[in-house]
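Below are structures written as structure tokens.
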Structure P
Amino acid sequence: MWNGLAEPIRYILHYAGEKFEDIRYEPLYWPIKNVKDSLPYGQLPLYEDGNRTLYQSLAIARYLAAKYDLLPSDIWEQAVLDAIVFTIYDFFYKVLPYVREEDPVKKQQYKEEFLNETAPFYLSRFEKELKNNKGYFGGKLSWADFVLVGIVESFDLFLNTEVETSYPPIVTLLNRVRSLPGVKAYIATRKPFSF
């Protein structure tokens with residue numbers, strides 16, 4: 001099962017100890033017409049809280065970050081973290097040509113370009129941010145840290161390689177987030193990734 005853009009949301013929910021129903025669909029069978037048609041814009045994830053719904057993974061993650069004290073109180077510092085998260089998503093979108101390509105030769109070219117150029121560009125900058133901020137984005141655990149972990153895990157799945165291994169501060173952050181109470185228990189019981 002592909003955990004994708006919703007995995008940081010799950011991590012935050014498990015970290016917070018929130019009970020929730022985690023409904024997933026196998027990528028092979030998506031879209032399921034009656035489900036897709038029932039969604040505000042035909043896409044997942046969707047977060048429901050009572051009779052309210054929220055869509056878009058970043059909006060959901062940021063809402064949960066505010067709810068569970070994973071945002072700084074200063075609005076400038078919030079904006080700095082938002083910029084980091086949007087940049088992490090920029091990084092995520094760079095792998096999509098590889099994921100979508102069907103021609104094996106072009107696919108390999110996309111993979112090499114991503115691993116040799118794109119990933120080092122972004123990961124070296126994320127590493128610098130972490131080094132300058134006590135190992136976290138923003139100086140302490142925040143929603144940006146959860147987002148990076150989920151996105152890096154997606155890359156590892158898509159590319160069948162660990163893109164982060166040459167960046168020790170990123171590896172350390174991944175291990176810290178994965179070791180958090182709630183997150184660790186979730187990881188121990190979740191189904192293996194597949195794509």
Structure Q
Amino acid sequence: MDLTQGTLEEKNDRAKRMMLWFGIISLIMSFAGLTSAVIVSSKRPDWLKDFQLPDAFLISTIVIIASSITFIIAKRAQKKGNRALTTIMLLTTFVLGVVFILNQFQGFEQIIAQGYNFTGPTSNVTMSFIYVIAVVHILHVIAGLISLLVVIYNHFKQKYTPTKMLGLELSATFWHFIDVLWIFLFLFLNFFRYFFT
């Protein structure tokens with residue numbers, strides 16, 4: 001496809017989509033670096049071999065999967081012109097995103113309750129990596145929530161139609177990305193030791 005063809009609006013739409021995908025690719029590279037650091041560090045003698053992720057992280061995984069489903073329903077409802085269902089599902093997605101973050105912090109509390117802090121004499125390199133990975137991901141969830149707030153605002157202003165909903169589509173793409181990213185990170189942190197340690 002020739003990116004120079006089409007109306008100005010179509011060119012702008014393509015440019016926005018490309019910018020999003022460039023951003024996603026850069027995030028993938030960043031998290032690839034973090035997970036590679038975990039694999040290398042797992043060879044250290046002080047690496048915890050039998051740690052288990054807190055239960056709150058499993059709950060947050062279920063929550064963020066549910067939020068992706070509600071976002072899909074919102075997008076389909078918008079395409080069908082069902083504003084009421086779109087509103088309910090967008091708001092539900094936002095609430096689930098907040099619940100995800102709260103569960104992550106509960107997971108941190110469970111790690112601290114096990115005796116591991118992020119820094120200091122009670123810190124451990126294993127748990128420190130978990131803190132860093134989870135916090136960096138939380139920052140991207142917050143970015144997703146901000147984009148979702150913009151979508152909700154534009155939805156209430158009736159800026160989207162069944163045929164023009166680029167902002168909603170871009171926000172949904174990013175949201176699904178951070179969902180899949182967390183599922184990968186959750187599985188990686190749970191099971192990588194069986195393969196790399």
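FYI, it's all coordinate maths here, none of it is from the lab. A quick note: this is a predicted structure, and the numbers were derived from the prediction, not measured. Cβ atoms are built from the backbone, for glycine too; each structure is taken alone.
Quick notes on this structure:
- Of the structures P, Q, the one that 8, 34, 37, 18, 2 was derived from, the read-out being P(r) over Cα pairs in 10 Å bins from 0, in percent: P
- Among candidates P, Q, the computation of distance in nm of label points 7 Å out along Cα→Cβ at positions 18 and 114 that gave 4.5 used structure Q.
- At a computed 1.00 (Rg/Rh (Cα atoms, Kirkwood Rh), for residues 10-97 alone), which of P, Q: P
- Computing helix-only ellipticity at 222 nm (-39500 (n - 2.57) for each DSSP H run of 4 or more, over all residues; to 500) across structures P, Q gives -17000 for structure P.
- Structure responsible for 4.2, with distance in nm of label points 7 Å out along Cα→Cβ at positions 138 and 162 calculated and labels P, Q on offer: Q
- When mean count of other Cβ atoms within 10 Å over residues 66-73 is computed for each of P, Q, the largest belongs to: Q
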